[in-house]
Structure P
């Protein structure tokens, strides 16, 4: 058993991830997240990202993810929080904290847009209109070379007809509303799925355009993590995407046997530089696939924190300290109390093969409906071992 685990440091130094005056404020509303499938639980859970990675910067976090008990578990795994943390329980308290940080001269950053017009444009690290432009899927051609894009068309929702199927495609929500998780994506391999997708898109409020993207044969798809500051774009790593269904990501794997090609790294940096020229700074992601005819395709822009960002940033130091070189993301809920959950996690943490990156205590979050959350990543000797340990940990916390 391992004890006194070395502190986990990101592959890119903390001081480079965001400017010193940046403040993490992720609490938004259902209007901004309606194309993400967000529940009330998600609105508060998203504020618990990046604990232990932001140094002394200011953060606004929901109490359910930063209790003393939770911070002790993260400390045990090597993630020490040194933040200027402002804790909230209600939306009003979160916004009051944000107002105070703005008065202190801080600039807010977030994964998904904050309520429209709630804060001055000058209060954001990256102006909201720039973030919307960069993350709008139909604007990809402004950032990505044409040879690295799949053929696609953009149609108004009024002209998207149920009898319009011609070949296998993906339908994706257009416009500049926040998207993610594959929620506003529908795979259409046949006429029946096309009709169902068209009917579904017509029910979405705020979607005026739909992107019709050709289906192409892909070997592997990665979410590349970039760190962009005023001077440069730095490649931080890439996690291979696992899918439960076409277009529906279920997890992330970092496997030294399946790394993104060097050309893919250079492509990602080139796209990141285009975003930097448009005033973006911070952590970003790009979904890049390698087709079966060896073309590199950029599928989606994610100029924000991604679900795999923390795993990518911590993978190398976590792998080095335990000698396990493959990691697999982990996300589970359990009816255990936080205290019982923490006790069950001690062994995998101390042995070095599980790195929890956030926990949520349902006792402080009614929207959790009695379920505590545990997220992080598993380490294994190879892909098969990591997947086996993933199954093992789920059994541990549900036994």
Structure Q
């Protein structure tokens, strides 16, 4: 772990990169309304741009984790940020939708290369015993960047055009990557090697990692449904003005500024991942039940509760990986990548099922049914009795033991 005066500049540089990473995530979505008429694109074409991005982010999670073992987490973070930024910069110069789809796919690869290694590098610069608080702060930066990307880029796009907006995101991302290369110390010298198949299999098949991933999936599905449908539900079904509905959608993102740091402190204080995940699943389920009440106050409360629960779930789940005993630094990156892969891919069916339920039975039934996900997917945590550690053929002497 870096000590002394090195920590502050390194943490600042990583935070800046995470902020622009989050802005880049929403860079296209925020300017869809300007891209569509310029490139003569229909809604389905714009959906293809988003799908290409999300598919590449998910598919390259595990390869990125394995690559980090060879190149080093810090080096892969810098490379990933550079790849994502260059692709976004070039996206501002495209003349056809197909080129934008291809560049957004490449951007997703860069984002995957940055995500899990950055968690490990960030944690390495946190004080001992403050992993949860550190990751809570990290996710708070993510929430702030997401809100800035989704709403700030709308203003920039309207004032300067979507091409200038994407170019700005790309340039700032490259500057942040250079800042990381300057201020974040290199990884400790270790023999570069890809994990063997037995090592990889031990991490990917670890029962506790799968239990935590399922609990995270439950909160992720609920949050993605709220993030996707709450604005259109408030505006189209409950008659709320579009601006007000959009403000609630933005508030949903900003709840991470509170939920993540709070969950991080609870994680550090109580060191009991299992109970925290069960509690978070219950809170998110309550939020989804509230969403089924056809009242703007109830839906507003639901958005806040689910947003807080989602931020807390992400913080606690990834903190569990970082403090698990028996994992080397490289294996932590792989474990985080695997967890994120499960989160992004295993719930792909939920929006379609929600839409179908809404069409057949109405929004209240769809929201109420969705309350089952965080409850059912946390059940394996209820049944888990073994010690909260993950297997690995190499040990990490600095890793702590953690109660389930």
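Read-outs throughout are calculated quantities, based only on the coordinates presented, and are distinct from any laboratory measurement. Keep in mind that what you see is a predicted model, and the values were worked out from it rather than measured. Cβ atoms are built from the backbone, for glycine too; each structure is taken alone.
For mean count of other Cβ atoms within 10 Å over residues 20-27, the calculated result is 25.1, so let me know which of P, Q that is. Could the numbers behind the result be given before it?
Numbers: P: 21.6; Q: 25.1.
It was calculated from structure Q.
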- Task: For the read-out distance in nm of label points 7 Å out along Cα→Cβ at positions 36 and 308, a value of 3.5 was computed from one structure; give its label from P, Q.
- Result: Q
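For FRET efficiency 1/(1 + (r/R0)^6) of positions 164 and 228 (r between Cβ atoms, R0 = 25 Å, to 0.05), which of P, Q scores largest? Kindly include the intermediate steps, with their values, before the conclusion.
Working: P: 0.05; Q: 0.35.
Going through P, Q one by one, FRET efficiency 1/(1 + (r/R0)^6) of positions 164 and 228 (r between Cβ atoms, R0 = 25 Å, to 0.05) is largest in Q.
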- Message: Quick check for you: by distance in nm of label points 7 Å out along Cα→Cβ at positions 204 and 340, which of P, Q is greatest?
- Response: P
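Can you tell which of P, Q yields 18 when relative contact order in percent (Cα under 8 Å, 6 or more apart) is derived from it?
Details: P: 18; Q: 23.
Working through the options, I get structure P.
When mean count of other Cβ atoms within 10 Å over residues 92-99 is compared over structures P, Q, which one is greatest? Don't jump to the answer; show the numbers that get you there.
Numbers: P: 17.4; Q: 14.5.
Greatest value across P, Q: structure P.
Any idea which of P, Q comes out highest on distance in nm of label points 7 Å out along Cα→Cβ at positions 156 and 332? Kindly include the intermediate steps, with their values, before the conclusion.
Numbers: P: 5.1; Q: 3.2.
Once distance in nm of label points 7 Å out along Cα→Cβ at positions 156 and 332 is worked out for each structure, P has the highest.
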- Task: Taking -25500 as the value of helix-only ellipticity at 222 nm (-39500 (n - 2.57) for each DSSP H run of 4 or more, over all residues; to 500) derived from one of the structures shown (P, Q), identify that structure.
- Result: Q
- Message: One of P, Q was used to compute Cα extents along the principal axes in Å, for residues 28-251 alone, and the result was 55, 37, 36. Which label is that?
- Response: P
